[in-house]
Structure P
Amino acid sequence: MDWEYIDLQAKQWVKEAGDKIRESFSKTLNIQTKSNPNDLVTNIDKEIEQFFINKIRKTFENHRILGEEGFGDEVNNLDGVVWIIDPIDGTMNFIHQQRNFAISLGVYENGIGKIGLIYDVAHGELYHAINGKGAFMNDSPLPKLNKVAVKESIIALNATWVMENHRIDHNLLIPLVREARGTRSYGTAALEMVFVATGRVDAYISMRLSPWDVAAGAVIIEELGGIVTNLRGKKLDFLSKDSLLVAKPGLHQSIINEYLNEGKW
């Protein structure tokens with residue numbers, strides 16, 4: 001498999017898609033709700049996913065596609081090559097802010113992440129990795145991640161998870177928040193994973209994400225020595241929704257052992 005060629009094509013398409021999104025900033029969006037009033041999708045999300053699908057099917061006809069908006073294939077296994085796409089991760093931010101969102105594109109072969117691309121469209125920053133070849137922001141290599149203690153860490157975490165909720169006992173995470181140096185929330189899993197990759201934050205926790213939210217970021221994080229699991233410390237299967245803990249080495253195990261090992265979710 002010529003992963004360099006696949007990566008080259010994917011980067012070109014991601015940048016073209018970014019241009020299309022930027023052009024939409026001055027246009028009126030058609031906004032619809034999905035599972036609830038805060039789960040939004042726009043005509044741009046749908047158009048960008050269809051753009052990727054058309055490009056992939058014309059160029060790599062044997063590859064399958066798992067996309068957030070449902071225009072791809074019915075994917076119930078990761079046999080062969082599967083593209084996992086979120087055309088706009090952080091749609092609410094896209095609508096309200098026109099920043100803090102990203103295109104997220106992961107390419108997997110037989111369940112192994114081979115290519116990860118996350119494009120911060122508003123800032124023109126493309127984070128990318130090919131398995132075994134390092135990770136980059138545009139043309140600049142990203143350094144390997146170093147260990148950090150909880151008390152020195154900044155953790156990306158939605159405030160929902162330290163309030164009473166139906167997914168996790170919120171009391172589990174209060175000691176972690178209290179012990180950490182600080183917390184942040186950006187509203188886009190792809191960029192929050194990128195921020196771990198670049199050291200802007202040290203860990204990211206979420207209770208329920210889909211494969212297209214995390215597939216690209218996992219390739220980038222693991223290429224830098226970071227750890228990607230669910231909150232039980234188990235590997236993700238990239239076919240179903242799951243919790244997520246992304247962290248620097250050492251910190252990941254500390255969070256699992258000291259704060260989450262008695263968790264109920």
Structure Q
Amino acid sequence: MTAAGGTTVGAAGGGGLLAGAVAAVTGAGTGIGREIALRLAAEGADVVLTGRSTGPMEEVAGQVRAGGRRALVVPMDLRDPASIRAAAEAAEAEFGRVDVLVNNSGVGGPSKPMWEIDPEEWEDTFRVNVTGTFLACRAFLPGMVARRSGSVVVIGSVTGKRPLVNRTPYAASKTALIGMVRTLAWELGPHGVRVNLVSPGGVEGERIEWVLQQQAQARGITVEEARADFAEGSPLKRLVPAGDVAHAVAWLASPRSASVTGDDLNVSAGLVMY
């Protein structure tokens with residue numbers, strides 16, 4: 001079965017990079033999260049799908065099951081610590097463990113000059129992107145630590161390393177994730193758990209279209225011109241398919257990257273190289 005973006009669920013058959021693993025993905029119903037969940041399942045993992053909208057996640061779960069893997073849909077809001085704890089408990093109850101945690105959920109935040117941003121808008125961006133990641137790790141990591149095995153992958157952004165006009169809260173929150181991942185890798189290393197970050201560039205889909213519209217408006221140019229300028233900044237002269245991000249996540253989650261931790265992998269068509 002082929003999902004949007006090219007992921008073939010069940011293509012890995014009985015093997016795959018993650019054969020027999022259990023992976024939890026936040027924000028698994030749409031966009032990058034959907035593609036990640038389907039890729040992990042294609043690589044042999046059973047998947048815990050978490051997020052606020054259960055309808056899209058049930059559709060993803062149906063594709064996972066059709067490919068021969070198990071799927072559990074759990075409502076979870078990164079603004080609500082109790083729901084995060086409940087999701088971790090549900091995953092443990094259903095599968096007995098979680099081997100991989102993919103912190104994908106995030107919000108774009110406001111798009112306007114910093115001096116026009118309301119404190120509530122700033123706080124909400126950090127509440128989801130940074131504190132939400134902290135709370136998910138806090139809920140899911142004890143089991144990995146106890147088993148002395150696991151992999152955590154956090155979805156950051158190249159905007160955490162390069163400017164994006166009128167997106168200060170988003171940029172600051174994504175930069176914060178780099179420090180979180182590097183430090184957490186040191187804390188978890190002695191327990192056999194790895195932590196890494198993936199920094200996508202402009203990923204094809206609804207969110208980048210919104211970003212391009214905001215950039216075009218701020219700069220007084222057309223959306224087509226904004227898209228061309230964005231793509232021109234990379235050696236490959238294009239945006240990034242969501243499936244490419246999912247492949248990177250699957251590799252970092254798997255034993256193939258057993259000696260990689262605390263790292264930041266750019267999947268940006270070369271837009272960022274550091």
Structure R
Amino acid sequence: MSARAVVVPLSDSTAPTTAHFLPGVDGGLRPACAFAELVRDRLAVHGVMLTGTDHPDAHDVEPQARLALDAVVRKTGRAPDRLIGYSYGALVALEMAHQAVARGLSAPALLLLDTPVTPGPQKAPSPVTMFWYIGQGAGLDLTLAEFAALGPERREAEVARWCATRSPGFDLRAARTVYATIEANCAAWAGHTARPWSGPADVIIAEDSAETGGGRGDWSAVFPGGYRTRTVPGGHRDVLSEAGAVALARAVTDLTAPL
């Protein structure tokens with residue numbers, strides 16, 4: 001499959017301001033739908049789905065950002081108003097913002113969802129750990145150590161079995177596709193060098209996040225022009241959960257309220 005990007009509305013909002021959502025390392029847009037529905041009066045949230053990220057043309061963040069920006073401009077005829085990046089998607093959103101300005105387009109506002117980013121080379125998580133998180137979200141009852149000790153085919157089978165309880169039709173083939181996406185995006189993450197951004201920027205912090213909660217996150221080096229923060233309950237995986245959508249929507253509504 002060749003690499004490409006597709007822009008998908010996540011609600012039926014007709015709000016004049018559009019936000020484009022860049023998903024986490026697994027590429028899934030579904031977790032953002034509950035949040036998108038709750039902010040539909042303020043923002044029309046569109047997801048940017050990157051497919052074929054294991055293709056040689058999309059092994060790095062830069063080409064993924066270019067594909068995503070091309071898709072947004074092709075659909076809207078202009079630069080995105082706001083880019084929302086979750087986890088790995090924050091790196092893609094940041095690079096998209098730089099590329100938009102380099103093309104002579106207006107600078108989009110950035111919103112990072114619980115993602116620590118510093119200028120320079122990035123430290124990527126393990127693909128197996130990220131795959132385990134997918135299973136955990138569906139109820140997988142194995143510890144990370146137990147999951148990692150399984151062979152690749154058994155890991156895929158376990159994730160497929162548990163995810164099928166939440167998403168009927170999620171089968172072994174789907175699990176393999178998700179893992180291939182995670183593996184490719186983790187490699188892109190590890191090979192990426194982030195650049196500071198002086199445009200408008202906001203950050204959502206999950207108060208129980210292992211990397212950003214409790215004052216552990218600092219984005220001043222990547223956002224030298226300043227940034228605003230809002231805190232939501234829970235950990236990193238809770239930010240886009242159905243339970244966490246209300247708090248996230250409240251925080252985003254506050255950040256996007258007219259001055």
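Structural remarks
- Label whose coordinates, when semi-axes √(5λ) of the Cα gyration tensor in Å, for residues 121-192 alone is calculated, return 21, 13, 10 (choices P, Q, R): R
- Which of P, Q, R yields 1.3 [distance in nm of label points 7 Å out along Cα→Cβ at positions 49 and 249, calculated]: Q
- Structures P, Q, R were shown, and helix-only ellipticity at 222 nm (-39500 (n - 2.57) for each DSSP H run of 4 or more, over all residues; to 500) at -12000 was computed from R.
FYI, it's all coordinate maths here, none of it is from the lab. Remember, it's a predicted structure, so these values are computed and weren't measured experimentally. Cβ atoms are built from the backbone, for glycine too; each structure is taken alone.
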